[in-house]
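Laboratory data are not the source of any read-out in this text; all were calculated from the coordinates shown. This structure is a prediction, so every number in the text was calculated from the model and none was measured. Cβ atoms are built from the backbone, for glycine too; each structure is taken alone.
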Structure 1
Amino acid sequence: MMDLYQVVDRLTEALKNPLPGRLGQQEMAPLPLDDRRFGQGKGKRQGAVLVLFYSGTDGCRVPFIKRPVYPGVHSAQVSLPGGKWDPSDPDLQATALRETSEEIGVFPEEVTVFGRLSHLYIPPSDFSVYPFLGYTEKPPLFQPDPREVDRLITCSFDHLTQKQTRKTAPIRAGSFTISAPYFDIDNEIVWGATAMILSELLYLWENR
């Protein structure tokens, strides 16, 4: 069982090296591979997400959200807290913190941001997404917004690092069925951009 500061310290050290980008992301990318995903596409919209680490009773944990059913390409999908850049945000890190606060009730002043991962492009929604890494000193008192969050899911970092957590399944994406690697987290299928972000994170963890 790894505690919060073991995880943060090891990742902070790994982030001193160049980000792996595609090398880290591609293992969990949907198939067939779309080269635009690997930072080569430039979306009309920009957004940011936060990989938030905190201490739980079983060591370091990370929260995810399951979005409600709505008429959109990411309906009912599991993602990291985050969303679209707003003109009032001074930068994309501020976007990640604001959206995390709005969605799960963790305020920006509670979060220490210690790094970021490679941005990636999401073709179905024409978004460029920028992932940030942060942690809270105290376990958060989550307050999910029911308008944006159907279910709050938390996962131990130990679980994320286990190879048996990574699986592959045919997944319906719009009018197509694709083969998609995914993380099995609390009986939810975590795939697409979120899985690619986690893949780069774990590549850093394993190859620091």
Structure 2
Amino acid sequence: MCYRTKLNAKISKIEKTFEAQFTEPEMYFPQEEINGFDFSPTPVIADSSPGEILFFNWGLIPHWAKNDQIKKSTLNAKIETVEEKPAFRDAIGNRCLVIANGYYEWQWLDAKGKQKQKYLITSAEEEIFAFAGFYSVWQDPETKEITNSYSILTTEANELMSEIHNNKKRMPVMLRQNDHRAWLEGKAPENFAFPYQNNLQAKQI
């Protein structure tokens, strides 16, 4: 799966890579490790405004949710079932690019995962890349506050990630740069399932 990412690039480099501008640059600060379970706002590009870099919260909250507790189980969405799951099926048409320059995964060194080796996964071709994401707009029934939140799509692990993520054998969908527009414009999720892949590299941490 994908619960920890990295984004420590400069604003200017991110904007140049995606040909988009931060609407709230003061919200951005470089991070070596972003923990999904903090449910924090991170930079994304939404289909509704591809020229802007916005901040959405990681951990999708469906529009029908009575509270935000579901976000604990919606950091990721399996590509094989995303269009069937109630939490995701109404949101899969709302596409976004989740900006990163790495993510972390742990390799189990024993059968129960008591000993683990941490890896940083990056693209061998692009310093800054995007995960395939989709988002929801939720209004808190009590406070009426609006929250934009997202989930990252995952697929079957490729050969490299099967060796690293050897307990569940999953990986996030890292989009190739020339597919950013296709994802934002609504190309079917199955087109980005394994064996679709970016050229990855892994480093022990």
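Determine which structure produced the value 0.95 for Rg/Rh (Cα atoms, Kirkwood Rh), calculated from the coordinates; the candidates are 1, 2. Considering all the candidates, the number was obtained from 2.
Each of 1, 2 could give mean count of other Cβ atoms within 10 Å over residues 55-62, but the derived value 17.0 comes from 1.
Here relative contact order in percent (Cα under 8 Å, 6 or more apart) is compared for structures 1, 2. The highest value is that of 1. Here helix-only ellipticity at 222 nm (-39500 (n - 2.57) for each DSSP H run of 4 or more, over all residues; to 500) was calculated and came to -6500; which of the structures 1, 2 was it taken from? Clearly, the read-out refers to 1.
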